[in-house]
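Input: structures, listed below.
What follows draws every value from the coordinates through simple rules; no lab data is involved. All figures in this text were calculated on a predicted structure; none of them were measured in a lab. Cβ atoms are built from the backbone, for glycine too; each structure is taken alone.
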Structure I
Amino acid sequence: MASTNYGVCEKCRKRIPITHAVRDGKVYVAKSCPDCGPTEALVSSDAATWQRKRDIWEYSENGAIACHLHCERCRREHKPKMVFLDVTNRCNMNCPICIANIPGMGFEFHPPMAYFEHVAAGLAAMDPKPTVQLFGGEPTVRDDLFDIIALLQRHGLRVRIVTNGLRLADEEYCKKVCALKIPVLIAFDGRDPEIYTRLRKSPDAYAKKLKALENLKKHSRRKNIIMCCVARHVNDKHLGDLIAFCHENRDIISALHLIPLTETWEEGEFETDVTTTIEDVEQIVAEALPGEKVEFMSAGIGTYLKTAMSFFGSPRLTFGGAHPNCESMTMLLSDGERFRPLGHYLKRPVDDVARDIVVIGRQLEKKLARLDPARWSQRWHGRLIVIRALLGPALKTINLHRVLRGSPLLRLLRIFGGLLLGRRLKDQLRRHSAIDAVLHMLVLPFEEYHSIEGARLDNCPSGFVYEDPDTGEVKTIPVCAWSLYRTGIQRRIADKYAGAPA
């Protein structure tokens, strides 16, 4: 018998049971609120792909679902691998699609250093320590942003900045950010000013964002990430050009995060004629690369290899184990002239590779169960078992002549030999492959009131972090549930620290 999956009534916000309904090739979340009546919301425009992800994952709806979406009274320790830390709701833009700012929230959230000292100490006590992404509002409007970063780093925390990029158009400011040698995630929705007129109501933003990227290219000594909000009939036809831009700047761009347009705006603030889902974004990427076969897989499927990876070092699977219908991923690989889809370098479909990961991962779990990667002899024994399990499927799957330099078999043996010695896979590939660069592509949905579901949040590996204003305890709430609580929590934090020195 299937366990109960919960959603939220978009009218009264009551937590209520939901089911999935498939109709006309689409998937809907169906709800029946005892007070507001029946409603439904689109969650996928491609039911076949949505279901195929579940089948490959071997996902069962009969599994227990602990999340009832009452995060305020949840006592489950999620141990997030990544947390978002809201540092302000001030912003130097006022996008109609955003409500995480002063106009959208109705008050100012701009806590003093004392607040961040509490949060940093709480994060440092977590095991393992999560990566921290500074969020907003717009983090760069804080004059003490560099002090916050230094505080977090003193506690041994990895830090990233999520920014709209406008302040990075100031070259001196961008140089200061680049000197920190931390990743920057910069919002850039395409190379056309009209996109920003339509999506952001800010036609001037385009030139500043482009200048910010030029400054990063000039001063950054590490790779950064572009975040693109993708919407049908807004910027979908510009994605091919954005991918070309990433290739032109592949020396500083490692990933392209694609976020389906999330309908969180107030009525009358913004209008769209179609809902953009995860599968829509995947299709838009495919349309952006005509003549190529673009294939995505569930990002969390890598969790099946978590145990195997532990014998080669501590695995950091940011999206591992969440849900088959959460984040999806693919890779584009450069042949020196342009990015080509992952499938161009494979002899088998990506779906088959994903199925192999599930099967091999489960087999390795059993074989490695009695070995301890912390013990030298057992770690080497485990590595041999893993390499033996992966070598055959790798030879069957990878088009070695397209991937490797010189003698393919010799290069492949050198790669596996390096892994056996504990060298990093990406370093081995950089040394032995003919691939010029890799662009990691992730589709990252932020769930809305109408489509949120407990099953997808049950094992969420990322969340928003905050200090409970009543107890002082540092807590996290899964990313996609944060919008249910943000305003209330941050209003209370603002009241607690009102008048405190900055």
Structure II
Amino acid sequence: MSGKTAERTFVELARRDKLAELRSRGVEPFAYRFARTHTAAEALAALPASGEGPSVTVAGRLVALRAHGKTTFAHLADATGRLQLYFKRDDLGEETYDLLELLDLGDHLGVEGALFRTRTGETTVHASRFTLLAKALRPLPLGKSVTLADGTVEQHSELSDPEQRYRQRYADLAVHAERRVVFEKRSAIVRAIRRFLDGHGFLEVETPILQPLYGGASARPFVTRYNALDSAFYLRIADELYLKRLIVGGCERVYEIGKDFRNEGMDRLHNPEFTMLEAYQAYADYLDVLEWTQQLILDVVRDVTGGLVVEAKGRPIDLTPPWRRVPFVELFREHAGVDLRTADAAALEREVRKRGLEPEAAAGRGRLINQLFGVAVEPKLEAPVFILDFPIEMSPLAKPKRGDPLFAERFELFIGGYEMANAFSELNDPDDQRRRFEAQVALRAAGDDEAQALDEDYLRALEYGMPPTGGMGLGIDRLTMLVTGVRSIRDAILFPALRPE
């Protein structure tokens, strides 16, 4: 007996015995296709209030199977719901009926028959023919099903460990229909975003994921090898610098929805592989972007939920505008007790240590501010708030604030205690951008491995002339968390990053 066979459970071995028996009876357990006429929901709707219903052909997983001698009841589930099945020996014939003994929960089945209503009022397919479509050789962790007062079925599965659910998402989705709803809503969110931007004259584009030089954010990259070019390449950490190259090229409104990759830790709000929307508009500044960012999110939430109340950390949040707007320096003084107009790096280090934290390695003033902001300010930001005008050290790609060059024209939108969007009046002075890049290079030389690299090609693009531009990045995973009420980014991503088994 092979090692793999030895690892199989008694139940799995019994299912493989049934597989062999089916084949010995001339039944192919893995079909090529099946033509169905109705989903479960359509079949439920097709039965009139009185009288017999039409003949239907349905397909799905067996989630319940109860034999009573010459009759068998079962439940079949597809993406739209559950439907009862009724098998009778006298109708099917003994040889066909006996095949039911070789079926298991989790098997995919196609069934044809007329609809009728049982004495208890349940819509049921009276099977005249059935076809095994796929034999489940491993039992799904179905657990208990409870029918609620409104007729919906709540599944209490054996798949309760979160990490096991993420690792075996296929099993999680198969037994928890409510988790499929999260990803159906995620898809609706992306469609609504595209409708909004397309309707406002934006052009959807694609930019490279593999890049010879990464940039557009402060993060460590994933590194790979491009054999044909004999060079190291990087998985992009942001779309920004390529999208702004397109602004230089005359594409006045562009956006991209795509994957970014940052070689960082994992927690409730961070996954190393994540989905971002980035959008850039020529002849606009960050306040123009603020207006349409707010409208975009409002339209998406209304479209997907039908209202403007969402849930974060188990508490309702009303998104009805206007949303609060407050300068960074005021919010920082209010919650961190520090005046950023006077505090130097040493004072910020003391404040970081005062809160029981160790300053990040090679932390410049911008990183220290960011570290304090994360512990002292972010947790207080439940209601929607636009934080305006960040310290210039934290914003190497943003224009200085008009009349106050200690700060940059940048906003971040927070909802539910976490960052949702980040936007700039984009820096379009190539000489100033070079100085900012050089300051980042100095930070990198001092040990800050998240400082940005100097991108000569991007500087060359700016020298051709980039018009005034407003740009925004929005996390699709976090927006999904907000709209669906899930508390971890892993519940908003189908296959989140996990340690290897």
Structure III
Amino acid sequence: MRHHHLTHSAMTRLLIPILALLTFAGCQPETTPDRPNILFLFADDQRPDAIGAYGNDIIQTPVLDRLVATGFNFRNAHVMGSVHGAVCQPSRAMLMSGRSLYHVGTQLDSVITFPEQLQENGYVTYGTGKWHQSRESFAKSFTRGRNIMFGGMSSHDAVPVRQMLEDGTFSEVDSVAWSTDLYVDTTIDFLQEHVASGTTAPFLAYVSFQTPHDPRMPLPQDLALYDGVQIPLPPNFMPVHPFHNGWMTGRDEQLAEWPRPSAHIRDQIKEYYGLISHMDRRIGDLLDALDELGLSDNTVVVYAADNGLALGSHGLLGKQSLYDHSNRVPLIISGPGIPEGSSNDPVLLYDLYPTIASWTGMTPPPGVDGSNLRGMWERGESGPREVLYTVYEDIHRAIQRGPWKLIHYPRLDRQQLFNLEEDPHEMDDLSSDPDHAETVAALMALMEIEHAAFDDPHPLHIHPDSLDSDVFDYENVERWVDRWQPQWIIEKYFRELGNS
């Protein structure tokens, strides 16, 4: 059975993108229509390698593989970083505003969002799913909203969703169904109603999933997809991070004990994959709805995620670091006039605002920091930046130029240097090698420049005694569990808490 399962999965992964290419190549326009519809699909905590077509031989994502095969792939897309542990909140604020981290922070109330500007330019704007912002910012951004979750997370089987009323206010909480199903089903309803209305106005449908964010509680049929499959550990798996990086015991890091048991990490990856496979299947239902309603020829599909996740890489579980597994994200744009292709040039999520504006005839408002990416697939242009500057709170800073990436820890006065071409999993720290001293110095000088350019308010150099030690004393950490984890997860991964 195991051999049959894997063979079928491999065949599916090969055939679906090929069939999709044959289908779309013959019927889609060669250019992107003016003012196209936009279906924006936004995942929560998806690692950049958690897509089958990107070389992951285990995960089953045939629909995302189809988008990869027919669209343009930004393989070096990042979120700039975060001012606190809920990385998703500033990430989504940057996406919606087109502004860099210290020009928007975490809130959207006082800035223009791209859905708001689309609405002002004649678009019907519809939103569903996670909105880690205020109700007022949602109401000004979307003309219609259903099954909205105001907050950072919840259990997937009891989502506290609200409906936007005609006067821009919101209903009381009504928790029903599974998170992904709630958001997809109501989006299909919106698409059907939009077509039935006979309107000629284009639409933005923004679908903000909660998956694959924990609790990692996939439906049984989705977990069963991986029955009998040996889940590999990440290539950069470590039982414990090699030093205390300043963020070792936050909520995300509590989800497995230290040292990280390899069996538990494999199981959590399996559960993570189950959530993604369910989301993948439901995205397929959305794309089918576009076809059935005659919308595919005039709809651009954007797929992205708000941040990555460690899941055992470097001994970490969360996204509160500047390693690529946590800071880099999938980004795919597919649709009429957008050729199959990819780029390894660095881009940022907030580049999507001016990119979307270029399709729709809008001029981005003052204060937008992002750059239009359209020339990368239309004219083969290079990406908008040679240098990538990323941050986490006041404790991590990173600079990347070409193959070189330097992570700087201001509170430790410590660096890590990686050659990403030779060491894509960031395992071989070259920072103490005398042969690379000039590279470290040059990147630190460049970091100073970028630090000023991005109005970063936190010093790059803090007295090294600000942390008592760079040794992580995990044996004396008292673990705790958040209120969203279901009982079976508590019993499996928090046994020392007495299963209470």
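The value 2.6 for distance in nm of label points 7 Å out along Cα→Cβ at positions 267 and 411 was derived from one model only; which of I, II, III is it? Going through each structure in turn, the value belongs to II.
Taking 22 as the value of relative contact order in percent (Cα under 8 Å, 6 or more apart) derived from one of the structures shown (I, II, III), identify that structure. The read-out comes from structure III.
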